[in-house]
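Enquirer: Take a look at the structures below.
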Structure I
Amino acid sequence: MRESGILMPVSSLPGPYGIGCFGKEAFKFVDFLADAGQKIWQLLPLSPTGYGDSPYQSCSAFAGNPYFIDLDALKEEGLLTAAQLKAEPWGDDPKQVDYGTLYTSRYKVLRTAYAAWRKACKGLHGCSDYFPDDYYAFTLSNEAWLEDYALYMALKVANGMKNWVEWERPYRLRDKAALAALLHDSAKEISKDEMRELMRQYPQYAEGGEERPASVWHGICAAILARTRWGVEDEAILSAIACHTAGRAGMSKLDKVVYLADMTSKERDWPGVGKLRKLEMKDLDAAMLAALKQTNDFVLSQGKPLDPQSAAAYEDILAHQKKEC
């Protein structure tokens with residue numbers, strides 16, 4: 001049986017924010033089709049646009065295009081204000097989509113809306129970090145692709161949005177050290193109160209965090225977030241994230257690599273960092289002893305309490321070296 005319909009990309013619907021979306025204009029178009037006796041609305045792919053802003057060059061066959069989220073609906077929910085939407089540029093020509101402008105403006109307001117949503121959910125039903133049931137329903141029903149896609153996009157952003165074949169080899173091959181390095185400081189920007197609440201919510205993963213110096217909390221919390229929010233199940237990666245600031249007794253090779261990578265990263269310029277960079281390329285344990293001594297001496301010189309796990313890491317590696325001798 002032959003039927004007729006209308007081809008209309010969602011992006012071509014009229015709208016005040018630079019591109020069509022699933023808002024009021026989409027509902028009006030459906031009503032128009034019904035009034036015209038049409039039963040088929042043919043769409044272009046709804047996945048995120050990729051190279052050349054084409055829906056046929058997407059990073060995912062499953063993910064939805066964030067440009068199609070109705071910003072007016074978010075405004076009506078109290079997650080955005082009219083002033084916030086008015087402050088952003090949406091392109092100079094209402095008849096054309098300016099994807100370069102959208103890439104900057106859309107993601108900015110969507111992150112603003114997300115932050116407002118998280119703030120609104122905070123403390124609901126006695127939970128310090130509440131997520132509604134439909135959030136969990138979505139993540140569970142889409143778990144076959146969602147976590148890998150989220151990790152892929154995080155890596156893509158970290159690599160300047162380059163094609164994945166142009167990424168550094170460790171990222172391309174999902175190297176454990178590279179993934180741990182990517183996530184190790186992911187909790188650094190949240191407040192101390194939020195870190196404290198997170199460790200109380202997941203005491204089984206907190207490693208006695210509240211009793212330890214606050215300077216090591218972000219590593220513990222990053223590992224908790226990686227485990228509970230981002231689907232990281234590899235214990236080696238989680239361990240490297242958790243101990244990247246203080247170390248611990250019995251550190252694995254991956255633990256040591258991430259610890260030293262953090263301490264000798266390119267923005268570090270403390271006295272002696274150049275020497276440590278050379279040493280870590282020759283002798284991992286010797287570099288760990290030097291790094292731990294440097295950290296512990298600095299902490300004590302500031303009159304601050306020394307993390308017991310940091311002291312234990314130093315003694316453990318020192319004892320191991322003596323045993324080998």
Structure II
Amino acid sequence: MGGVAEKLRGAKVVDLIGLGLVALVVIWLVINFVKDPSQFIEVALIGLTNGMIFGLVALGYTLVYGILQLINFAHGDVFALSGLVASTVIVSWLGLDTGASVFAIIGGLLVTFAFIMTVFALFNATIERIAYRPLRNAPRLSPLITAVGMSFIVNNIGLAIYGVNYKTVPNFIPRTDLITIGNVSYSWSKASVLIITIPLLFVLSYFVRETKQGKAMRAVSQDTEASAMMGIDVNRTISVTFLIAGGLAGAAGIIYLLQFNMRYDTGFELGLIAFTAAVLGGIGNLTGAVVGALCIGFIQAFNEGLPWLAPGSDWTRSLVFGILILVLVFRPEGILGEQTPEGA
């Protein structure tokens with residue numbers, strides 16, 4: 001009984017520390033909002049935009065982890081390589097520039113999305129077939145090390161083909177304001193991220209919840225052996241999961257390219273941020289991945305854009321990975337995750 005009581009007291013202390021940290025952040029945000037509401041809202045909109053991009057990448061991590069209990073470290077590098085290939089498709093193959101007609105630009109971007117998402121869905125599934133499937137019954141450390149190795153391989157493919165220089169595409173989407181309310185504005189370029197990402201999230205949610213293959217994915221994530229006994233093709237289901245994750249990485253790569261510059265190692269840092277988002281939201285939980293990504297997007301934007309006592313961009317990485325450590329200490333299951341025997 002004494003040991004149980006001690007454990008309960010320790011849990012309460014940990015919870016109080018966590019709540020105290022959250023309270024300090026909330027107070028800091030409120031003070032910044034009171035000082036300059038317009039700047040606060042503009043920074044929050046930037047956080048929303050970046051968070052949606054992080055969310056697409058984080059979903060790839062959480063899909064694979066939910067099925068295989070594997071952190072696919074190569075996922076961020078697949079994202080980066082997809083963006084680099086997209087730059088070749090847009091600039092070299094299709095020859096799109098800002099002088100093209102609106103219909104040509106929209107058509108070219110749709111072709112690019114279809115091509116890149118298909119190619120990198122197959123690329124990701126190939127990685128699973130070659131690198132992970134042979135290790136399905138191996139000790140858990142083996143596929144983890146293999147995932148790290150695949151990350152370096154994909155990273156170096158990007159380096160070998162595209163070199164160390166950043167790749168970019170013309171500003172097809174206007175930087176003019178879509179909405180202006182008082183001193184707060186939101187540009188078409190940022191809104192395009194939401195216009196593309198939100199439908200993708202709804203389609204993914206429908207697929208996982210309503211389709212036969214989506215239900216098979218949910219079943220395999222709960223119990224692989226029982227799913228096989230019920231007639232579900234586990235290998236096929238896992239391949240479909242990697243296909244979807246690769247397609248999402250491809251979409252995120254194009255969206256990121258349309259907003260920023262990219263090079264071979266862009267996926268390393270952004271992949272770690274997306275992984276942190278997946279852990280924050282509850283890895284294995286699709287809604288949690290998006291919620292975690294939005295939280296990370298807001299944290300990054302507030303840290304770099306708020307005027308009062310914000311540490312600044314030099315501290316962004318430290319804050320993001322500090323949050324990862326705090327989540328693992330105070331709430332290992334994440335915001336929306338459920339406590340499992342491993343994390344209990």
Structure III
Amino acid sequence: MFKNNYYIYTLSSFNIIKFLTMKLPILILAFNRPEETSILFELLSKIKPDKIYINQDGPRNNNKKDYALCEKVKNIVINPNWECKVFTKFSIVNNGCRESVQKGISWFFEHEQKGIILEDDCIPSISFFSFCDKMLKKYQDKDNIRVISGSNFQKDNIVGKGDYYVSKYAHCWGWATWKRAWKSYDNNLSFWDTLRKSNNWSKLHENKIEKKYWTKIFDKVKNKEIDSWAYVWQAAIWNDNGGTVTPTKNLVKNIGFNENATHTISTKKISVFNLSEEINDEIIEPISEEINKDADRFVFNNHFNGKYNFWPWRIIYLVIIFINEPKTFMIKLKKKIKDKF
């Protein structure tokens with residue numbers, strides 16, 4: 001066994017298991033998922049962070065199941081099996097995704113200058129933590145970098161020769177940022193009308209389909225037809241011409257996608273990105289720190305579905321989902337009809 005500033009290395013069989021001495025504060029965004037929360041805390045027990053902040057949304061009105069599940073989550077998060085400081089913000093009412101998360105992150109940055117943010121279903125690899133730590137230090141004073149992401153949606157697409165690249169997309173399945181960046185978050189999206197008419201908005205997107213897609217998304221978000229803090233955050237980053245450090249390996253797996261998931265249709269599609277990897281301790285720098293347009297084009301076409309968001313391609317996409325995953329498709333359809341009426 002031997003150690004350096006970041007790791008204690010233990011040789012076990014053919015593997016080197018890395019345990020991080022974790023000083024960076026972590027915010028956990030929780031709700032009503034004790035099973036996923038337990039898995040996340042089991043992972044955190046390996047790195048033993050000194051400080052964790054817990055933001056938990058409250059149970060939905062008249063939902064007895066929510067009350068029971070939220071209590072189970074509370075019991076998990078206030079009793080970590082390692083020595084650390086735990087700060088909690090438990091809501092007694094249900095604020096919804098957008099309000100709860102933005103309040104939680106804002107509360108976090110009332111006390112910290114930088115840190116890691118994890119939703120309860122986002123399970124990082126061990127090297128995710130050192131990657132965030134190093135990138136937060138490296139880009140501390142570079143205002144154009146707003147996010148350090150742990151997610152990579154490139155499948156087997158090779159992006160450059162470094163261990164990370166800069167993207168315009170702020171993937172937030174396990175990420176880190178600074179207080180100085182979060183100050184730009186505007187929950188009301190009050191800048192959107194100005195941004196959409198600007199030259200920057202036109203230059204940001206390569207084609208009309210991409211521009212149309214994001215214009216439609218942000219219109220719905222501003223009108224509160226979509227309950228998403230992540231879209232608000234993405235818009236705020238683009239409004240400031242910001243970018244995201246993105247690893248060339250996927251460092252976070254999302255275990256929250258199933259037939260009852262809120263924001264996805266295809267569970268098979270998402271499983272492609274549901275494996276986490278480790279990244280080398282010695283991080284290889286990219287040749288360029290400019291936005292990688294090729295990588296972002298791939299993400300828009302494959303992760304955000306590109307043209308398949310619009311007629312007639314949307315029909316083709318839904319038919320494919322129906323053929324490949326009929327059970328998931330019908331569950332989603334019933335939920336959509338129920339929400340409508």
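Enquirer: For which of the structures I, II, III does the calculation of percent of Cα pairs over 35 Å apart return 26?
Expert: It must be structure II, since only it matches.
Enquirer: From I, II, III, which structure was relative contact order in percent (Cα under 8 Å, 6 or more apart) = 9 calculated on?
Expert: Only structure I yields this read-out.
Enquirer: Given -12000 as the derived value for helix-only ellipticity at 222 nm (-39500 (n - 2.57) for each DSSP H run of 4 or more, over all residues; to 500), which of the supplied structures I, II, III does it correspond to?
Expert: The correct label is III.
Enquirer: One of I, II, III was used to calculate FRET efficiency 1/(1 + (r/R0)^6) of positions 84 and 292 (r between Cβ atoms, R0 = 35 Å, to 0.05), giving 0.85; which?
Expert: It traces back to II.
No value in this document is a laboratory result; all are computed from the given coordinates. Owing to the predicted nature of the structure, the values given are computational and were not obtained by experimental measurement. Cβ atoms are built from the backbone, for glycine too; each structure is taken alone.
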